[in-house]
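Structures incoming, each one as structure tokens.
Every number here is computed from the coordinates shown, using simple stated rules; none is lab data. Not measured: the values here are computed from a predicted model. Cβ atoms are built from the backbone, for glycine too; each structure is taken alone.
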Structure P
Amino acid sequence: MAKKKSDFIDIKAILREYASKWYWFVISIVVCGALGFFVAKMKKPVYAVNANVIISQDDKGGMGALGSLGDLFGSKNKVDDEIFVISSHSVYRDVARDLGINKMHYIKGGFLKTNFVYPDFPVDVIFTPGIADTLRKSLVFKININKKGFAEIKAKAGKEEIADVSDAKLPATLNTDYGVFIVDTTGTYVPGKQLKSVVTISGYDLAAEALSKQVAASIASKRSNAIRLGIKTINPDYGKDVLNQVIERYNLRGIAEKNLQAQKTAKFIDDRLAIITGDLNEAESTIQQYKEERGIVDVRAEAQYQTGKQHSYEAALVNAETQAEVVKMTGEFISDPANAYALIPMTVENKSLQDGIKLYNETVLKRMEIAATAKPGNRALAQIDAQIDAMRENITTSVKRTYDNLQVGIRDMRRQVNSASGQLGNVPRQEREFLNMKRQQEVKQQLYLFLLEKREETAMMLANAVPKGLIVDEAFTLTKPVSMSKTMILLIALFIGLCLPPFVLYLRKVLRTKFDTKDEVEDVIDVPIIGEICQDRTGNSLVVSATDTSSTTELFRLMRSNLLFVLGDRNEKVIMVTSTTSGEGKSFISINLAATLSLLDKKVLIIGMDIRKPRLAEYFDIHPRFGLTQYLASDQITLDSLIVNDPRIPSLDIITAGPIPPNPAELLTSKKLDAMMAELRERYDYIIIDSAPVGMVSDTFTLDRLADATVYVVRANYTSRSDLRFIEEIYRDHRLKKLTVAVNGTATRRGYGYGYGEKKKS
């Protein structure tokens, strides 16, 4: 299959098209360059402010616990969790409140120039702090102060105007539906100078949302515990203050979380100490009373050996019972419904149980962070509640298992103690009773000392609480702005100006439903193009003459040569000219093609067979007595009476269509027409049939039996691309003999390279 022109890139043609539109490039470059210069002039440099923090891993158990129990409890990477915390809404809300950046100040400094002012500003809007807690939209105060110190103030909440004051002496009080606002100057205000200022006031929640879009937090590297904070701003001081305050708020929050856990543990220990102290005092009183009643002072000498042996067994028993009591107290704390989602005290000494309790407490702390800002029905809160419930069940099971194991050990130790007691058969019953009471007292004392030790550890934890985030680099500003330089902006603008015209031309070409040139026709259809006729602005229907050497005449001569090549055989002499719709120049091409053929000293006849809308007589400015329709409808009219001659071209004869008949289709299919054409073939060298448009009626397909070749006329900026595809369908289906296309009305002539079947070879 032959390739169309659209399958190739004609660089020369593209360059010619661009050269013809040179003024487009000039205008585009000038306009884009001016816009680029304006943008570069107005644009303020943007700086990158960064800070680096390392997350401390000083928690007891630390990552080791996560490594052993991570799969069981589904833990996440700790640094990812800390990024979530440091970027939380509550942290940003606190930062906005601390720095007061829910209130932003701007100074207008010339044409379309507005400067962000921080931290010093010449005019301020003062309001009750509680307003920022509930404000759900931004308030904009436009303040214009003249040289005399009088102010014009307009305040809006969205599109709603909430205040409008003129010639106000500052300080000025504004009573609005949102509260009372006082506008006043500050120490940086310069009296006697005109000032235009804009102050925006937002609620802390809105300010937090704005910060969440400005501040970026990321992991410094995959194997690092460091977090990198960054913000891009036109005011480096603002960026530094924001990042430093974010870190400070994050650390304060971490310290508070650690203190909360320590305080919960301390309270638990104090409560248990109060109980154990009472039990210990009671045990000591019982022993004292027993000694006084029975006069027991010391163990008898004969029982010292057995007593010492029994004491070692009893010491182990006391330690086991102490641990069992601690585990039991922890289990009671966990099973208490009032302690749901509460931190579990770290009092047990079992390593596996310690790891489980630590991970549980970390998850509870994470729940506290989410619950602080989450709304009812929050999905993340529900998920972590389910996780905590599952972890609590696991810990409860571990506590029970640990307690049961301790009880088994205690029973074994008691058997050992009883066995040793059997060796003391000679010891008086009073002494054995005393030893039992002594052992109970020692258990209580051991538990008391253990709790005292834990309380001391908790106190040390409270006293030495350190921040979670170790500051590696406080907020610092990169030396060079990160925004594009003015030179780069200007170069990009010029580049856009250079690229815009080709893009517009291409888009125009793609979106156009019409065509401009012969080349565009070749891009759409694969039908031979017999010639191209430039747009004629003379208004004459006949432009060809023997003495004329204009480009239009030469193009018709070229079309004639191509047409003769198409006909080939000497007996092929009837050429039918048609189009898709009226107005494409079908009759114009027919007349001048006939005139061009007559210049070869050939006898040429042009017949008007567009009998539904005849125009041939009008174009030649003739008024024959009879026409074709009259001849076909009557037997009284001779063929010679139809033929008239154009005095301008002696060898060119004309048969006009005649009056519009009531039955045009029947006349064009009549045998009389066939007989007429057979006779005319004998008389003339060439016959041109000016037929009806194909897209309107079927007359042309009916007349195909009479023709040897067909010239299909299309017109630039008139014929649609869909009509061109319709022509290709006719050509592909062989519905018209030797179909060729004539392109009419192009803007310029590209030269003489138009030949039959001018297509790229496959």
Structure Q
Amino acid sequence: MPNLPRLFSRPVRTIHCVGVGGMGLGPLAIYLAGAGYEVSGEDEALTSGMRVQLVRAGVAVKSLPESCDLLVHTSAAGASHPVLQAAARRRISLVRRGVLLAEATRGRKLVAVCGSHGKTTTTAMLITVLRTTGLPAGYVLGGLFGDDTPPAAYGSGDWVVAEVDESDGTIEAFTPEMTVAVNLDWDHPDHYRDPAALEAAFVGLFARTRGPVLVSDACAGSARVAPRARTFGWRGTFRGEPVAESDGRQTLRLGGTFPAIDAVVQASGAFNAANATAALAAAQLMGAEITSYVLAGYPGVRRRQTVLKSDQGLTVIEDYAHHPAEIRALLGSLRSRAGVQRLLVVFQPHRFSRTAQFKADFATALAAADRVYLLDVYGAGEAPLAGGRTADLRAELATRAPALPVAHAQEGDEPFFMLLDRDARPGDLVAFVGAGDIDRKARTWLERRAASGPAVLGWDELYEDLARQLTPASKLRREEPLAPKTTMRVGGAARVYVEPASVEELRAVWVTARTRRTPVLLLGRGSNLIVPDEGVDGVVVSLAHPAWSIFEARPGGRVWAGAGLRLKNLCGLAITAGLTGFEFLEGIPGSVGGALRMNAGAMGGWMFDVVEEVQLLTTAGEVRTLRKEEMHVDYRHCAELHDAVALGALLRPAAVSDAAAITRQIDTYRRKRQESQPREPSAGCIFKNPPGNSAGRLIDQAGLKGARVGEAEVSPVHANFIVNGGRATAADVLALVRRVRSEVKARTGVELQPEVLLFGRDWKDVL
């Protein structure tokens, strides 16, 4: 093709884009196609919205073509990427997205919109003003408009507007005609080691700018880093003061260098007022005529407070916010929306390095929500980093906002969807927030809800539904404290607590909860578990009613034991009946149901040593009886009881003996326990024994006996016990668990695994 602009001082006709589905490279591909180049591209994560725009612009979505002059790639596609390796073997020139954007706009008057956050919205607003006023210009947006407007256009005239991304250092390639800096907040710690390093990158861009530099009047140190800059904001050279807001629209009172008018902006929030003021200022400097309604038709940008659903009193939005300052501004704006009763935030951290550096700031910003649901970090090509995992952010939130309900869910985790279904209720605003693929998570949840029908929302409604089905013999309570019901004596409350009086009523609870997509958790005697301080978001079922504590002699010397029967009582009743073989269970502070689920063991004996068959309630509400031979049992686990509920078991004792002999054996076991185990409140052994070793021995060798966090202590009597000194919290216990694991691994190379359950949570959330 003749007359194509030369790139890097040489002729180029065909360009292939790796990562063309991204909001940076996709629009650039459209711009290049508009310039006349033959452009193709590929991306494993190409959304339908971007695909439509690419195809419409003539960008072929395909693999690396036979003929290719230049390959452009995102920073996430490193040297090991197979397409980049194939291009290198073919001696195709490789270039990063930012470098090519700088080169492709070099012959025009570039307006570079930069800043750690807010630049996409500001760029989109500036493009809207230019299109509305008819000032000719090309543009490259780092996102998709809320309507069908293309995200890029080669356009006509001398001007071109583009986002300049500082994240990977390619900002150094730009020499703009005008620069608009919406903020100078530190970000991208993977590339900029400290705020000064990022500031230096902006200072360099300002120095290379041939014409005006616009900087927000809210930027700390703006006069120092950009001494010749003009400012915009409430008190800037270009003044825009929000004076009214209603139904997602606000009015700015313009002043200073602006004409003295009121401008209508189709966007809400103080941060969007600042973005609009920046866009209007840049447009005026470019020669556009500013009137009251040049931003009244602003279509917005997708994933910027985009409403996905609003009906039945429930509003669901998505937003690209991924920096603490962005989240703080976003939640402040959402709080101001009329009719919002509670704010539920689903947050996907973006990059391990950013999470590690800013987790305290993230925690402070997220504390403005009423409930928070954390997804796993979206790495964006980064390897996991110590201190930068979602579990680390979760721990920071527990410290800074201990009363805030927080859940950590993995992608595609069905319990998470169930939890969100149950938590959300009319009047709530559910915000899916993050720069990764959280938008897909949001749509998956909404599609799931639509397919399964409307969920009955709210704990009160669930409580009332159960109350209609249960007899007075059953116990049903809201916000029931769980700490007194555990041997550790820590933790918060159950949202709904039930003690059913029969199999039929247990089945009713089970089926009702599952129909409402609400988790059900079984609580035995409260041993071998830790309840989190924030409590348990689910229906907690206890078989504490006397109907579940049956001890019944059966033919052939066998015994039927109900799931709620205490192991201590099982041994006592066995003594009376002259039955032996249960003595090892006497000192375990649990029930038959818990012992079956965990295959409890002590003194060389295991629960399933004496089991003949088990009766259980399946997830479908079916009562089944399984023989021991049909079940899959190993160390501290029974597969068939992972989700089902044990109702009771048929036990076969080892032999018949006289009561005195059994009592002597039990006394021997009791003395051994008293000598080797602490008497303070505990959950039992915290860690599993590694193969061929003892967890207690390893902890002792690491010098951790007596180690404390708050009121939680590694027992001086037995190192594999963490005891409650009196006022310990679950946070104290969990912090001590993490410390023990870390120090044992550092000293021995062995990574201990918890034996106790973290009730209603997964250990990977906190380890």
Structure R
Amino acid sequence: MDQATHNKIVSFIWGIADDVLRDLFKRGKYPDLILPMCVIRRMDAVLEPSKQKVLETKKMLDDARITEQRAALCDAAGQAFYNTSKFTLRDLKSRGSQQQLLADFEDYLNGFSPNVQDILENFKFRNQLHTLSKADAIGTLINKFLDPEIDLSPKGIDNHSMGTVFEELVRKFNEDNNEEAGEHWTPRDAVRLMANLVFLPIEDQLKSGTYLLYDCACGTGGMLTVGEETLAAIGAKRKQQITSLLYGQEINPETYAVCKADMLLKGEGENADHIVGGAEWSTLAHDAFPAQEFDFMLANPPYGKSWKKDLEAMGGKDGMRDPRFKVMHNGEELSLVTRSSDGQMLFLANMASKMNAKSVLGSRIAEVHNGSSLFTGDAGQGESNIRRWIIENDWLEAIVALPLNLFYNTGIATYIWVLSNKKPAHRKGQVQLIDATQWFKPLRKNLGKKNCELSPEDIERISRTFLDFKETPESKIFPNAAFGYWKVTVERPLRLHSQLTLKAIDTLRFASGDEDLRAALYEEFGDELFTHFAKIAGALDTRLAEWGNDDDDEEGEESSGGKKGLPEKKKKKLLDPKTWDRDGRLVETATTLRAELGDGLFDDHNLFRDRVDAVLKKKGLKIPATDLKQILKAVSWRVETAPPVIAKVHKPGKAKADPMHGLYEATVDGKPAIVEYELDSDLRDTEQVPLLEDGGIEAFIRREVLPYTPDVWIKEDATKIGYEISFTRHFYKPQPLRTLEEIRADIVAIEKEAEGLLDGLLKHGAH
């Protein structure tokens, strides 16, 4: 089919929307009617020659009470679909009343095979019929599609051309509805580039045979189509018999319907059966191909979208058991579960889990992401773990930074990730970053936010840069480990002074929490809260119920925490005599310690703690460790110059000094010992150490940390590995500083402008 004919058909069908649907539906609803009608008319024309045979076969099967009829009916129709209704569209052209036409049209639709029913249901086509019928527009719509001006039969247009027409209509509808265009339609220039990155590196290694292509967020199927066409072109060029089997999954019902319909219109019934979708088919929550491996995969998944609903359906982060997102890596279980606000990286993990490890070529992947996929997620978190899993398995070949405003519905930075599990020898252990942000051609007219495109020359330039695998200003090559780092937790010792002051001891009266509330109650009820709780329990209950009714409390914000709106749980705790009794015992114990030790300052907490233990032993006081900790905390405070607090003393010969890992030489009871110190959580810090750091973590700590904080140690069991990729750092191009002359000229110009404005104001005021 020549371009003129193509354009004529597209324009004619496009015109039907305005001719028939104007005033009945919003423009955004046009594709919900026009696209399924295209499918119906094409299928009707394709099935017309075999109509009688299908009806005869249907009667025979029914008479024989055979329930599984699909294969026989498809065989009779000579297609991957059929229609068992007695009607054709031409039969419906001249029906009587609009009610009869509606009933007959519904009967006609009900006659289609299950795969077509699936398309119609996801288009929600039947939902629109009553509106059309009321306006007496069903007949008009049918007649328009039967117009001899456009012949949609196989005689008038072959399968491939019909598919092309259908794609063009989808594109035009998307452009007409710009806010959603990018959700369903990835620009063909970007798709062609992705296809080049996937197929060109192994073009010479392809052999005759069947290859499996997969898109986990297939939209209208554009990427699968371009992938199929690219493989076919390579096969034709090399005189090889190359066949593609297409697999796709799509959650948007209408988009899924478009994709599946496009396959059927092209005569690709088997491929159509491999397209799975609809609202219940989220790729993350419901993997349509759990045991399938694919040779080539292309995708543009949604980014910046919440997947919280899917996460909950999969058991949450803790209950997640999906083998795509919980993987074993180097003997360690890695969670690839990302934050619930953005699941885009999980689509990449999903594709990576389906790579073919058995074939000579392995699998190749090209997937589009926004910039956050390069760096979000701390070490040990899902996004970072996905990057780690991919890079440490040596699957990442390259990342290409695309021009801004290349996609329809977003102007943000986008990147193509290129993966392979069978890297060529010269790429092993390395990753290529390509800055293609300046390689584009401006559009004469914006399409949504899309204001540029990749010209054939741009696509060729990027592809060539990728294939050449050389260092240039726009191409940087790094070892895999260049993007990795250790996140190291460094601790510092707790250093305390201690003093048994009356003020510090008094705070223990409210150690069980809700200090402000308890202080207010203590002011009213006094020591009886601790000594005779049963006596004042009733009054306390009444007071809590009445709290907030006093006029003098109306503006008291802190008092408002204990007013009538007091949570039941908090109220219950305040009415529990055990909490008051515990706090009373803390005060009593601390008071005993003060009587024995005095109120002098202890500048060494280790000595103070030893003295406390001695007093408790002397007095025969046995208190829970948590209570003792509470007392010590209440009467101690941090002082940088104090000796470190010892947490553990190792028996002689059981440990060696290793300050870097928290084992220190010290003198305990006049004898040399190896000790560990209490850590001060408020002084905890982390350091990001590159995996390529010469000498590793310890060398970094000695150089960058110890000179400034000599008392730190590494908390080794908290060390995690993370990965992030910074295009900005690697491709930063500093802007030259302005000269003094340029700055001076700007200042003079501003001064003159200001003087002119002032003169104007003065003249205006004089009038």
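Annotations
- Computed -13000 for helix-only ellipticity at 222 nm (-39500 (n - 2.57) for each DSSP H run of 4 or more, over all residues; to 500) - originating structure among P, Q, R: R
- Taking FRET efficiency 1/(1 + (r/R0)^6) of positions 24 and 520 (r between Cβ atoms, R0 = 35 Å, to 0.05) as the criterion, the largest value within structures P, Q, R is that of P.
- Per Rg/Rh (Cα atoms, Kirkwood Rh), the highest-valued of structures P, Q, R: P
- Comparison of P, Q, R - label where mean projected area of the Cα convex hull in nm², for residues 168-623 alone is highest: P
- For 4.0 (distance in nm of label points 7 Å out along Cα→Cβ at positions 416 and 488, calculated) the corresponding structure among P, Q, R: R
- Value 7, calculated as relative contact order in percent (Cα under 8 Å, 6 or more apart), assigned to which of P, Q, R: Q
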